[in-house]
Structure P
Amino acid sequence: MKTPRLRPLTLATAVALAAVALAAGPATAQDKPAELKFAHWLPAAHPLFRTGFEPWAKSVEAASNGSIKIAFFPAQQLGKAADHYDMARDGIADMTWVNPGYQAGRFPLYAAGELPFLTGKPGGASAALDAWYRPYAAKEMADVKFCFAHLHVGALHSKKPITEPGQIRGMKIRPANGTVAQTMSLLGATNVQVSAPESRDALEKGVADAITFPWNSIITFGIDKAVKFHTDFRLYAANFVWVINPGWYGKLSTAQKQVIDSHCTNDWAAKVGAAWGDNEDSGREKLEQTAGHTIVKLTPAQLAAWKTAVEPIYGNWIASANKAGINGAQALEALRKELAARGGAN
């Protein structure tokens with residue numbers, strides 16, 4: 001039998017096949033190398049590096065066939081903690097890990113996730129916050145490429161036991177973010193505005209009497225040397241975003257952009273939120289088993305008193321959302337529904 005002759009590929013066919021292959025697969029070996037400078041303000045050995053930053057980076061590098069390499073700049077090497085959003089916007093770093101609450105009032109919609117006693121399990125709550133906020137991020141964080149959001153849940157740690165909201169009056173407290181600062185002001189405290197890395201020093205020098213912080217980071221940052229009492233409630237959430245400089249992203253190949261996009265998803269928000277959030281919650285048991293530390297438990301009546309005392313903060317958020325052109329009551333209800341559906345409600 002005569003073997004049929006194979007027709008040579010035309011240029012148009014070859015180009016079309018190449019385009020299909022590029023669209024279908026991950027980044028190829030032909031993609032130009034791209035370094036992503038990822039800045040954050042945590043200590044280099046912080047648990048979030050192991051539970052979030054490092055797994056994400058390794059996955060990106062693998063999916064890009066090594067064409068995207070991530071270089072980390074921890075511990076405020078490229079700028080102060082509060083400046084990390086602007087660092088990504090301005091290209092000082094290509095990607096940053098940001099606590100938007102460090103710039104109180106700048107991101108009023110995102111601050112919904114910080115409301116007191118709203119969130120519970122951090123993995124489900126992170127997925128809910130990320131899903132709820134994505135439509136708003138396109139406008140509120142328009143000068144960066146939004147990757148994803150996640151959160152941890154924190155408590156109150158102090159030099160004396162605190163069970164009643166009335167005890168806050170007259171105290172000096174380091175708040176985790178702008179919404180917590182509003183809450184402390186409402187309860188009669190003076191806010192001490194310092195970043196997480198500066199907190200232990202403020203407490204040891206008497207500049208602050210107490211701090212709102214997640215459980216395990218109390219240990220990671222050495223703050224357990226300065227506070228010995230830990231009120232056992234889920235007082236607030238600290239919300240974070242991973243954001244990318246649009247100019248850096250724009251220089252990537254189509255395939256490399258697909259790799260980044262596939263790592264800026266709700267699934268990654270849930271994954272990082274659960275991994276780090278559960279790690280933070282594990283600090284409660286560690287502190288309970290550490291000599292000299294006391295977990296201060298609340299009665300149902302005491303917890304109810306706290307929730308009643310902070311209720312005006314919800315009204316403040318609704319008003320700020322209304323001012324931003326969003327129906328605040330409807331938006332808050334939508335967030336509550338997301339939290340309930342994903343197992344993240346308090």
Structure Q
Amino acid sequence: MKAAVVHSFDSPLSLEDVEIPVPQHGQVVVKVETSGLCHTDLHAAHGDWPVKPATPFIPGHEGVGIVTRVGAGVTRLTEGDRVAVPWLGWACGACEACASGWETLCPNAKYTGYSVNGSFAEYVIGEAAFVGLVPDAVDPLDAAPLTCAGVTTYKAVKVSGARSSDLVAIYGIGGLGHLALQYAKIAGASVAAVDVADYKLDNAKILGAEYVFNSTTVNPVEEIQKLGGADVAIVLAANPSAFEQAFASLRENGTLVMVALPKDNTMRLPIFETVLRGIKVVGSLVGTRVDLAETFELHADGRTRVVRESRSLDQVNEAIQELEKGQVEARLVFDLR
């Protein structure tokens with residue numbers, strides 16, 4: 001099968017033929033139809049984070065496709081099912097985190113396209129218990145971004161506690177942000193969108209943002225504070241300065257939800273203001289299997305719209321460059337059909 005493989009963190013991905021994987025007990029083989037390109041894939045390919053993938057490996061954690069082989073012990077899925085293979089490839093199910101509904105925090109978890117091979121390939125292995133069933137009403141080109149960008153921002157809005165009386169500031173209106181905006185609107189909140197690109201902010205207006213601020217031309221903290229401050233600020237821009245601006249834009253008793261994972265791992269968090277203004281700081285990591293199912297249900301009901309462009313897997317390195325240069329309106333999806 002054709003696959004895009006990382007052999008070195010300082011070299012482009014290599015397109016090559018590799019063996020089609022064989023399912024082990026509890027696994028399925030999925031013939032990939034579509035696979036989204038996420039900033040996490042860039043970090044994986046470049047070895048940006050403290051814990052690095054072992055090379056060689058195949059990135060990709062927004063894979064959607066058809067089950068073609070079923071391993072021993074699998075009863076939940078059959079050949080022909082359309083499924084999504086998400087970032088959370090496997091969790092133990094036995095630790096305290098798993099048992100308390102926080103499987104995304106499992107210390108023994110395996111991550112698709114990072115600690116196990118991912119979906120930048122014609123076939124990918126999925127753990128039958130952890131792949132998500134894709135409703136017939138969801139286009140595979142939409143399903144791929146929903147598998148990570150969708151479920152991640154859906155969960156971030158969930159943990160933020162945003163409600164109908166709130167102002168939610170979203171920093172970074174790209175592949176994740178344009179979906180976070182929609183989930184905040186579904187929760188009934190008003191949205192202030194912050195980005196550095198006018199074309200992304202124009203898209204935010206179309207999707208329902210009440211306020212848009214280009215942080216290269218105005219101070220978003222001042223503008224949001226003029227509105228009374230944000231009840232919630234969700235950070236999806238992989239830049240520590242965006243986290244600091246988001247914190248400063250909060251009103252008393254506000255909540256900062258940290259989602260993006262910048263290469264630079266440090267931000268300044270003022271202790272005095274955090275304590276005296278009752279600010280809450282929350283980390284939100286992807287979503288559970290239930291969150292993914294709910295994300296798909298919302299889209300199948302026509303309540304969200306995915307902004308995406310398609311590319312072929314042969315264009316993987318060019319697509320990565322587009323994303324690195326900020327030339328992508330929202331999400332790029334590899335179409336392998």
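Taken together, the values in this text are just the output of simple stated rules run on the coordinates, not laboratory data. It should be emphasised that the depicted structure is a prediction, and the values quoted were computed from it without experimental measurement. Cβ atoms are built from the backbone, for glycine too; each structure is taken alone.
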Quiz item: Ranked by relative contact order in percent (Cα under 8 Å, 6 or more apart), which of P, Q sits at the highest value?
Solution: P
Quiz item: Out of P, Q, which one gives 0.25 for FRET efficiency 1/(1 + (r/R0)^6) of positions 94 and 174 (r between Cβ atoms, R0 = 30 Å, to 0.05) as computed from the coordinates?
Solution: Q
Quiz item: To which of P, Q does the computed value 16.3 (mean projected area of the Cα convex hull in nm²) belong?
Solution: Q
Exercise. Identify which of structures P, Q gives the largest calculated value of distance in nm of label points 7 Å out along Cα→Cβ at positions 78 and 158.
Key: P
Practice problem: Using the calculated result -12000 for helix-only ellipticity at 222 nm (-39500 (n - 2.57) for each DSSP H run of 4 or more, over all residues; to 500), pick out the matching structure from P, Q. | Solution: P
Quiz item: Here distance in nm of label points 7 Å out along Cα→Cβ at positions 102 and 190 has been calculated and equals 2.5, so which of P, Q was it run on?
Solution: P
Quiz prompt | Which of P, Q leads on mean count of other Cβ atoms within 10 Å over residues 118-125, largest value | solution = Q
